[in-house]
Structure I
Amino acid sequence: MTVRFLAVYDTPADPEAFDRHYDQVHVPLGRQLPRLRRYTIGRNPTAVRGEAPYHLIAELEWDSMEDLRAAFASPEGRATALDAAHLQELAPVRSMIFQLDECR
């Protein structure tokens, strides 16, 4: 089973400041999360329908829900969460956790 954490950031008031902090502070913190399999970032997303208020989409992937929960509960996870609270001040964010299933 693969599990993902998805964070979708709205366009910040100061995109350059947001990107600088995200790239220089948040990504290095996130990459230290235990058992993290993959960390990808999508920039400048374009809506297929409706408006496109989004600036950045981050996907983090683990092998299991237990691995994800352990990562978030770790010292690295707590440090990343503290920084995520700072990012929330720069740009509203929506996040979710989901399990991937193969379509048949």
Structure II
Amino acid sequence: MRWRRPGALQRVVALPIGEVPAEVALGMALTDAVVHGWDLAADTGQDCTIDDRVAGPLLAAAQAAITDELRQPAGARAVFAQPVPIDPDSPAGERLVAFLGRSPQFR
């Protein structure tokens, strides 16, 4: 999809999970890039801080979209691990990766 085209975010996009509004697809792609970037940074000993201005909205969207059906081990379409317990006062980036099944302390 070409995101720069006028009206691009008003379209519907076909994904493996079904058709979703383009705005949702863009959020999913951004979350994927940010969290896998965190994975790479954490695995290679680099700074893996995710800016709260980025992480906050991504976390809110993930919390609204990821249901038990999408969680391992018993979800019908399990693509996410169970959330890792974390202090609710932790930075949004740490809460995001923990919600997606990663340990923020992994470095």
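What follows is calculated from the coordinates using simple rules that are stated; it is not laboratory data. Note that the coordinates shown come from a computational prediction; the quantities given were computed from them, not determined experimentally. Cβ atoms are built from the backbone, for glycine too; each structure is taken alone.
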Distance in nm of label points 7 Å out along Cα→Cβ at positions 35 and 67 - highest-scoring structure of I, II:
II
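Of the structures labelled I, II, which one yields 49 when relative contact order in percent (Cα under 8 Å, 6 or more apart) is computed from its coordinates?
So the calculation was done on I.
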For FRET efficiency 1/(1 + (r/R0)^6) of positions 19 and 91 (r between Cβ atoms, R0 = 25 Å, to 0.05), which of the structures I, II scores highest?
I
Taking -13500 as the value of helix-only ellipticity at 222 nm (-39500 (n - 2.57) for each DSSP H run of 4 or more, over all residues; to 500) derived from one of the structures shown (I, II), identify that structure.
II
Quick check: 1.6 is what I get for distance in nm of label points 7 Å out along Cα→Cβ at positions 11 and 43, calculated from one of I, II. Which structure matches?
I
